[in-house]
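What follows is a group of structures, each given as structure tokens.
Only the coordinates and a few stated rules stand behind these numbers; no lab work does. Quantities reported herein were computed from a predicted structural model and do not represent experimental measurements. Cβ atoms are built from the backbone, for glycine too; each structure is taken alone.
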Structure P
């Protein structure tokens, strides 16, 4: 528990939330600044800053919960699709430094844009792929 963390305060019940799911490891609640109605956050109950320090088994539990919530969002809110994402680090847009996954309902006319790709060449991609492979070894 991090006493300064807003998500830790939500997990502990110190701050209110609109909960949609809870078990011993994770809590899912509606985002207060949603992309679309039903935008849900799945957070770890224990405080971890990002994907990098969250234990593998707990990340797996978060992803399974995100899938359950995404299925419910599509079924009950008539979403045409969902984006599931996780911002890790300030440069990636992380605002609350507590491990969490976004489930964002999407509709064909909602005008929300996640990213616009940049062009790249095959040689550049191959060099980058090799660097990443070295990090996996």
Structure Q
């Protein structure tokens, strides 16, 4: 019997929004307060893009831009890459690899309900391998 782990089973439900015109300083503070390293950038009240700690470093700090004056919208990535909560972990891994990205946002009925990162994919793969290994040791 095949074993399938779906995105819903391992997704992180912490999705934190930030408005498009917020400064990078405000976004970083929000990331730290919420213990997340990506924020959903909202424009006109709707999800528009994503800003990550990597974006802050590469697109702002490394370019010598002011974190107090630069808007998150100007350094974020749009559109958001999404996946269904019922997609398999393999589908999530394939989507991330094909697009060379580290996270997908989980959308159900038109709403973002979570996110999945390479870390969750890796951890769930290890968990499945350990479970299968323990089952093969049962006499």
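Things to note:
- Taking distance in nm of label points 7 Å out along Cα→Cβ at positions 4 and 92 as the measure, the highest value among P, Q is held by P.
- Distance in nm of label points 7 Å out along Cα→Cβ at positions 20 and 44 derived as 0.7 - corresponding label from P, Q: Q
- Comparison of P, Q by distance in nm of label points 7 Å out along Cα→Cβ at positions 36 and 52 - largest value held by: P
- Largest in relative contact order in percent (Cα under 8 Å, 6 or more apart) among the labelled structures P, Q is structure Q.
- Source structure (of P, Q) for mean count of other Cβ atoms within 10 Å over residues 60-67, computed value 13.2: Q
- Comparison of P, Q by distance in nm of label points 7 Å out along Cα→Cβ at positions 12 and 28 - largest value held by: P
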